[in-house]
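Take a look at the structures listed below.
Please treat every number below as a calculation from the coordinates, not as lab data. If you're wondering where the values come from, they're calculated on a predicted model, not measured in any experiment. Cβ atoms are built from the backbone, for glycine too; each structure is taken alone.
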Structure I
Amino acid sequence: MPDIPVRCFAVSVIVIREGAGIWQVLLLRRTGSLRGEWCQVAGAIESGETAWQAALREIREETGLTPLTLHSADICEQFYEPARDSISLLPVFVAIVAPDGPVVLNHEHSEFRWLGFEDAAALVPFSGQRRVLRHVEREFALARPSDHLRIWPPSSAP
């Protein structure tokens, strides 16, 4: 009986900011694969990197932003890739950035938007992305996330 492989080769990052008590999500319009679609930061894990290190690198490469904090979202994005006949499973991270940080896009994106969670969910193309956005809103914007989910910078608490 054939098996469908499960691959974990990339990360997904929801970049959020808070200003005047309002949380916003950063979406980027893609120019390569998924051309024209609005998506979150995502990218491959390079040799020698941990998943969270890849998340930090991808944020900087794709947006020019440096997060104030990086958290595990405690959820994974998953989807089936027909060309590879495999299931991709991506750990999701949440990056909280300064409300006034300037976004500088790389060649992978043509434009960006800061949106409320509902508006962001209406723009992304896949139900898995909408599920992740609802989770991040519930666990990071409407509630304070567990300190155990914070990855970077490392906690100084014992």
Structure II
Amino acid sequence: MIEKLLRGLHRAEDLLLAALLAALLLLSVLQIGLRMFFDTGLEWAETVSRMGVLWLALFGALGAARAHRHIAIDALPRLLPPLWRRVAWAIAQLATAVICGLLAWYGWGMLQMEREAPAVFVEGVASWWPMLAFPFGFGLLSLRFAIAAFGQPSEHDV
């Protein structure tokens, strides 16, 4: 039951990542076309693209962490015996979860400061809405690394 739920969640993450990438690509191509052929453009496209890339990076990091394909320094653990390698792996996962948790916490603080004196992101959208990427993305990363620390690592992780 939990495996089926996790597969559905992973599929939803992948679809969201693909949709966000496609939307950013389409927006960029549209903006280029409008500028080249009509000497105009969408005034909000650059701002939306910039924040879209931030969301894309955080969702991409979430997918990489899920598949254990994120950047990791693993030279020292390879020299350790299997039991200590597993312990080092769990400590590294927990340390990463703590760091991501702190980034989520500070992202939430930054979002709250932005809410106190909001600017306009694009017409009708306050500037703090796209900043939800920080607490949301890093919070999910923290959770993913914390779960991984107590789970079973894949064979290339230990």
Structure III
Amino acid sequence: MTMSVAEEPWDCPDGVRLRRALQVELAARYEIPDQETEPPTAETVSTFLIARAGDGEATGCGALRLLDNGMAEVKRMYVTPRARGTGVATRVLRALEDQARRHGISSLVLATGVKQPDAIRFYEREGYQRIDGYGPYAGEPLARCFTRRLR
């Protein structure tokens, strides 16, 4: 499958559409609207990537939010249902890791949730280690948090 992953504006129409689809899916899985206390914005995200199929269709996205102490947080990782299992998520995640390295980031953190076993398996397979909840996810029973040290 031919695919590209490139930085695009946070507010581009495909980015807005992909993030909206993510929110709809999460609301259905958790039976609640987005409860994130600090949702990412164009101002708080340093990098926003979109994966596109060979025909230009936007099939996935992901973002980085820079934190203190040489860390960054992976935000808004999403792959359209039709493109799942095709390597889109891995390509987006690796591109985010490359961007993080360019920013001098030494480790990444991220949060997913208990009702996203596919995401949990994905991050574990990609070398992310389980950690206790951080920031707004500390003590949150539905959250599953991970980290990965970048080389």
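One of I, II, III was used to compute distance in nm of label points 7 Å out along Cα→Cβ at positions 38 and 134, and the result was 1.1. Which label is that?
III
With distance in nm of label points 7 Å out along Cα→Cβ at positions 78 and 142 computed per structure, which member of I, II, III shows the largest figure?
Details: I: 2.3; II: 3.2; III: 1.6.
Structure II gives the largest value of distance in nm of label points 7 Å out along Cα→Cβ at positions 78 and 142 among I, II, III.
The value 11.3 for Kirkwood radius over Cα pairs in Å, for residues 46-93 alone was derived from one model only; which of I, II, III is it? Walk me through the numbers before you get to the answer.
Values: I: 12.3; II: 12.9; III: 11.3.
Among I, II, III, the structure yielding 11.3 for Kirkwood radius over Cα pairs in Å, for residues 46-93 alone is III.
If helix-only ellipticity at 222 nm (-39500 (n - 2.57) for each DSSP H run of 4 or more, over all residues; to 500) is calculated from each of I, II, III, which structure is the one that comes out at -9000? The partial results should precede the final answer.
On the way: I: -5500; II: -25500; III: -9000.
Of the structures listed, the value fits III.
Who wins on relative contact order in percent (Cα under 8 Å, 6 or more apart) among I, II, III, i.e. which is largest? All intermediate terms of the calculation are to be shown ahead of the outcome.
Numbers: I: 30; II: 26; III: 19.
Structure I comes out on top.
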